[in-house]
Structures are given as C-alpha cells and as structure tokens.
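A.B. asks: The structures come next, written out as structure tokens.
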Structure P
Amino acid sequence: MNKLERLIEELCPNGVEYKSIGDCIKKIDNIKWKNEKSLFQYIDLSSVDRETHNIIETTEINKDNAPSRAQQIVKFGDILFGTTRPLLKRYCQINATYHNQICSTGFCVLRPDLSIINARWLYHIVSSFTFMDYVEKHQQGASYPSISDSDIKKYKVPIPPLPVQKEIVRILDTFSELTSELTSELTSELTKRKQQYQYYKNNLFHINNVAWKKIGEVTQVFSASRVHKNEWKSTGVPFYRASDIISFFYRVENSRGKVFISNNLYHNLSNKSGKFQKEDILITGGGTIGIPYIIPNDNPIYIKDADVICIKKNKYVISKFLYYYFLSTNFKEYLLNITHNATIAHYTISQIEKTPIPVPPLEEQERIVSILDRFDALCNDLSSGLPAEIEARKKQYEYYRDKLLTFKEAK
C-alpha cells in the first residue's frame, strides 16, 4: 500500500464531502482607480498561453490608460479561468511575479480558502475534463459563448482531507513536470526530424546521370469543365477547390466548408473532361499555387476548373515520387522563376506540361519514396511517429489526473 492509499484508508475510507467551488474560496477585491497612483501589470485573456497555462505577456497600466475591464486585484495562488470562449482553456495560477497585479473581468478569479482546499488541488480540478464538460453544458451564446462566474462557482468538487489533497497534488505536479520535460524533448526531436526530412526532400532529387523529361512528355495534364457557384450542393459528389487541396495538404479543416455537386452534373461533366482516378495528382493552379495532392481512391470527385489541375497517373513516374518532387526546393525555385513577374500567380496546364522533372529508373523512384514516406510518417502522422508519441504522453497525464481527482461522495 503506497502513501496515498494509506492516507485515503485512514482519513476518508467511506468517501469525501463535495462542496461547490463558491464554498471553498474567498472574496476578491476590485481596484479603486480614482485614488490609485501606482503602475500595474495587466493580465488579459491573451496573456495566458493555452498550452502551458502560464502568463506569457502583460501590459503596464495606470489609472490613465487602464482598460475598462482592468478591475480585479489578483494575489499569489489565485486561479484565473477565462469565461469568454471558455473552451479555449485560458486558465492559469498566479505566481509571485503577479501578486497584487490586475486582471481582466474576462476571468473568474478563484482565491482558495486554504483551510478547506489546496490551491493546486483547485487548479487541477479546473484543468480536468469533468470540469470542462460542465463548462460546455453551462456556457451561453452561439457566436461568442461565455459562462458566468456564478455558474463556475456552483460547480461541485470533491474535498478530501487536506493531507490527501496535498499528496495527490504532489503526484500530479511531479507527473505534469515529467510529461512537460518529455514533451519538450520529443518536440525538439520532432523539429530535428523535420529539418532532416526537408534536407532529404531537397537533396534526394539531385540525381546524377538521370533523364529529365517534361511532364507533358510522360503523361496527360488536364483541367475540369466549368461548375458555376449556383450548382454547388450540400451533398453529392465532393467538389475540390484550391482551398480544399491546401487543407488536405496541411491536414486541417477547410474554414470555407465542404462543397458538392449533384451526381447528374458529375456524370455529364466527367464525360466531357475525363474522370479523376486513384493516384492521379491534383495540383493547385490558382491562388497558392503548386500544392500537390494524390487522389487516394476511385471514389467520384470533381475539381474547380483552372484553380486545380490534374496530372494523370502514368507508367514512367510513380505518383508519390512526383508528389515529393513538387515539395522540393528545386521545384519551388522553378515555380518562382516562371511566375515571379505575374501580378496574380497562376500555374497553367501549359506551364505544367513544360515543367521538367527527373525520371530515374522505377527502382530508384521507389527507394526515394520509401525514405520520404518514413520521414513523413515520423513527422506528421498522428497515428504513429513523434506527433503520436507527444499526444500519447498528454493523454496519459490527463487520464491519471482525472482518475486521481475522482472520489465517491460520502453519504
């Protein structure tokens, strides 16, 4: 039996009392600017880093330039929780640097009554998934959601005896520190691997005694038939614009949302322009140009004319090899040279057809693709590699944190 188990067995074997946060905190004071002559550090919502939950930047204020929301006096140990867009998780604990400074009324300030609750215990409670679930259910407003201070203070928290709180806080703080150190090391390692990945992307294509051919000499390049905006639908066959290709490339959601066209329109247009098939490469031709995307399957899709160009799969160049070449410095410099005088850059079918590419033997193409695939997975794949390892460490900490903060309620 470890120390924590002994404490629980001794001090609260039958569960613990639950209290609302409001019953565990002390009253705070607002500043009276009229008679104040001092300078203060002002903590607003943007001052709190959402990842580290540290205060990273403040502004200096006095009674002459203080914003209207600069009202609350904070003290060492206070917990601040951002009530505007609360799911952004802007929360922190005040350290000695910001004792007796000023924070925005956009924060709910929780000053723990240390005779009832350990300050770090309250901090860990506020960081828990259970608390965030409560916040999500009680926030109000769609476009600019917020939660009231009074609703936060109604949240019920387990109050084990202070020695139990102290021991759990010690475990969580130690675990948190180790997780942060490991995450920092993994992030540093990820940065190095990304640099190495970029090096190989740039240098693996410097191949001696290799044939260079124009893309138009090895495969077909074509665009789509015109689709008018009034033909866009909310369901049907996916319709890809340049912004969709860019979103796929960066593995993010397209802020413009998804667009579709009807099945009938798809069949009519693809009979004219041709179908887009597995391992064809789509490349952006308008806006942010030169971003590639490999079509992953034969499911029906259609693309926006001119903004997205299709390079057909062929027997001379492996699609993945061409995709990686489009990410190399060689290609980016070439693209810049042919478009640098344009007011609005475009990468046209004619320009793509004339673009020179290296065409080594297929075995060499496969070797290069294999190397770059491994680096891509290591640097970017959220199901494996370093990003997955970083995420796993965070999830592990969060799981044990919430488990240690959970107690049965005493009857």
Structure Q
Amino acid sequence: MIPFRYTCTLCGRSFERDEVRYLCPVCGRTYAPGMPLQGVLEVAFDWELFRARWDPSSPDWDLFMPVEKEYFPPFPVGGTPLLRADRLGQELDLRDLSLKNDGLNPSGSLKDRASFLVVAEASRLGENRIVAASTGNAASALAAVCAASGKQALIFVPAAAPRAKLAQILLYGATLVPIDGSYDDAFRLSMEFTEAEGGLNRNTAYHPLTIEGKKTAGLEIFAQNGMKVPDVIVIPVGDGVILHGVHKAFADLRAAGLAPVLPRLLCVQSERSDAIHRYFTSGTYADAPSPDTFADSISVRTPSNAVMARRALLESRGTSVAVSDDEIRTAQAQLARTTGVFAEPAAAATIAGLRKMRESGWVSPDDHVVALITGHGLKDVDAALSGVAVPSPVAPELSAVQAVLAKCGQ
C-alpha cells in the first residue's frame, strides 16, 4: 500500500488517514438529509512513491488500494471478465464493443467491490458492525462480505426492494430492517443510527472507501484492455458513486503516469430517476421528483454523489442520457439475446443509453466502447418476467412440439 491523505472534493482541505472517517469535517457541516452529500472525501496517494515502487513487468494493483492487504476479507471480489460483444455491436453499429460483466461478482453485483474495501477498513479499525442503506445490491454485497469475515451487517432497505435481494441479505445472516419509505429514508436513518449507536457506516460516497472500491472496476478495464484506455465507458447511474469511482480509476492511472488520457464517460439514468442527468445538462441541481423506475438499483430521489458525478462527466468530456423503462426492457432482452449476458434492469440501462447516444452520433462506429454491466439478472427475476410471456404448456407429444415450432416459424 502507498501512503495517502484524504482530500475534500469541495474545499481541497487535506486530512491524515485516521483524522477523518466520513465527510470533510468543515464542508460536511452543511450537509442535511434530502440534499446531495457535501464535502465528499477522496484518497490522494503519494504518486512519487508509487512510481518508485511500480514495476511494469510485474504490476502490483494492490498499490492502488488504500487498505493494507492483511485486512482483506477472505472473499474473491473482482477479476470479472471483459468480453467482446460483436453480435450486439453489429446491431448497434459499433465495431469495437466490450462488456465488463460485474454481475459475476460473488453476490452478483459490482457493489461487492465497495463492500470488500469497507469491511477491510472495519477490520483495520477493529469495528465489528457495519451499517448500510441500500435498494438491495449494496446490502446483499455487504451481507455477503460480512458473512465471509464473521462481522455483523445491519441493513436498512426500502420495503419494496426486490425479493431476490432480500433473500440474499437474510440468508447471509445480516440483520434486515425494511423501511416503510424510500431509499433516501433508509439512507438518512442508517446515518442517524451509526451516529447514535456506533458501528462503521458503509453508505455510498458517505464513506470514501466506497469510491475506492468501485474504482477497481476501472483499473481492471484498463489492465484487461492491454493497458489501453477505451474511448468510451458506459455506466448506469443512481447515486453517482460508480461513475465517480471509474473516473477516479483513470485519474489515478494518469497521475501514476500509466494512462495518458481519460475515457469519455457516458452516464445513463432512468427518465424516472434522472437528477444527475438534469444536473449535468442544466447546471442546476434538483431532486428526482418521482423515482419509481422498475430499475430499482438506479432509483433514487437525492443522489448522494451528484456533485462529483457531474464533475467526473465534465472532466472526462463525457455526457449523460435518460432512458425510459420500456427502453430498458428492450435493452435487457437484446443484451441477453446477443451476448448471453443476463443483466438486471439497472445494468441493462447501459445498452439502452448506448443505443441512444450511438444514434445521436455522440458515440461513433469506430469508438472502442466498454459497457459496464453492474448486476446479474437473477437479482430481480420478477422484473425480467414482466417483459416476456411464458408459453402455455403443451401435451407431451411430438406433434404438439412440432405445432409450436411451426407457429414460431421454425
């Protein structure tokens, strides 16, 4: 591990590692529930020392990690495949399209990365209870890593979270607290709990190591792509922390002297949960008025990391796009049919957004594009079934099967 300090993304103040835990102690005072987080902290490494230790013939990617390896949980997070998607690329008129399939993490989502690092930090600090608010994926990820590490997970979720995610949380042995309210209510309540009762709060962006954990997806894209920067990375966005984390991966790579440029980032949001999209396009922040998209993992009224998500788009020369639930359903089916990748609705939103931006010309046919698939479709089977019709049963006779095939034109 390389020594680092925390830097406030708002005022630029710098803090020693154990001087702060969550937000900037100055800028964080202005934060109140119902608004994006103020004073989000970033890890700032000693890049001169990094370059002295980096061996390009044997890259040690743990040098980018802000927790010592001895505290890592016994849980195999990351290393998910970067795979070519030529058939999908043909349908989208893209010659160089790849998928980073993070639905193949142990609990089925990219959120394992952030939970892994926060639990490692909890071990370093001697904390046994980790608290989080989530629509489901961050919760099941934390519950899984805590199960592997013998720690207590206390999870606040909206009562309407998908059943598959609730089943994961409970089977992993976490304490589940369903909230009769929204994700934003759960976020606020979890923070009130840790302030009153203690424990380490894993809330996205609130704990700076959630950004560092999600950063590892960007580092892997770079390494798996032969140490080359893609032209475009497409990211589904709710709170904005994955977007910020991928941006920070390439900003760190550039600071380390390993990457000459940043990829253009494409933020994809649901039309029903589009606070960051509207903030980026208008320059004025306002909550999503009615975040009721069926893509639950990106459904949020007040995105905690809106400020840094917008900055990431501006610094990367990126842009944002909003897509409808119907467009997400179509993209989910298209992704599965052309690649064999079953993605939950929020993850499939990347393909819906990519299609729109290819049609607009913002993405060109020759761009090297990576679409980040953040969660497995088995996370929310009910959502997938809402877009398909299960055939009626037929008699157990060959003629009945032949009739079905003839009706399908086969």
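A.B. asks: Here mean projected area of the Cα convex hull in nm² has been calculated and equals 28.7, so which of P, Q was it run on? Can you show the working numbers first?
C.D. replies: Values: P: 28.7; Q: 21.4.
Here the read-out was taken from P.
A.B. asks: Out of P, Q, choose the structure whose coordinates give distance in nm of label points 7 Å out along Cα→Cβ at positions 187 and 355 equal to 2.9 when calculated.
C.D. replies: The structure behind it is Q.
A.B. asks: To test your reading of the models, identify which of P, Q gives 2.9 for distance in nm of label points 7 Å out along Cα→Cβ at positions 83 and 139 when calculated. Numbers along the way, then the final one.
C.D. replies: Details: P: 1.5; Q: 2.9.
Here the read-out was taken from Q.
A.B. asks: If log10 I(q)/I(0) by the Debye sum over Cα atoms at q = 0.15, 0.18, 0.21 Å⁻¹, for residues 19-130 alone is calculated from each of P, Q, which structure is the one that comes out at -0.99, -1.14, -1.20? Before the final figure, lay out the partial values.
C.D. replies: Values: P: -0.62, -0.88, -1.16; Q: -0.99, -1.14, -1.20.
Computed on structure Q.
A.B. asks: Next question. Looking at structures P, Q, which one was mean count of other Cβ atoms within 10 Å over residues 363-370 calculated from, given that it came out as 19.0? Walk me through the numbers before you get to the answer.
C.D. replies: Values: P: 15.1; Q: 19.0.
Here the read-out was taken from Q.
A.B. asks: Name the one structure among P, Q that mean count of other Cβ atoms within 10 Å over residues 211-218 of 27.4 was derived from. Provide the component values of the computation, followed by the final result.
C.D. replies: Working: P: 14.1; Q: 27.4.
Derived from Q, not from the others.
Every number in this text was worked out from the coordinates using simple rules, so none of it is lab data. As the structure is a computational prediction, the values presented were derived from the model and not from experiment. Cβ atoms are built from the backbone, for glycine too; each structure is taken alone.
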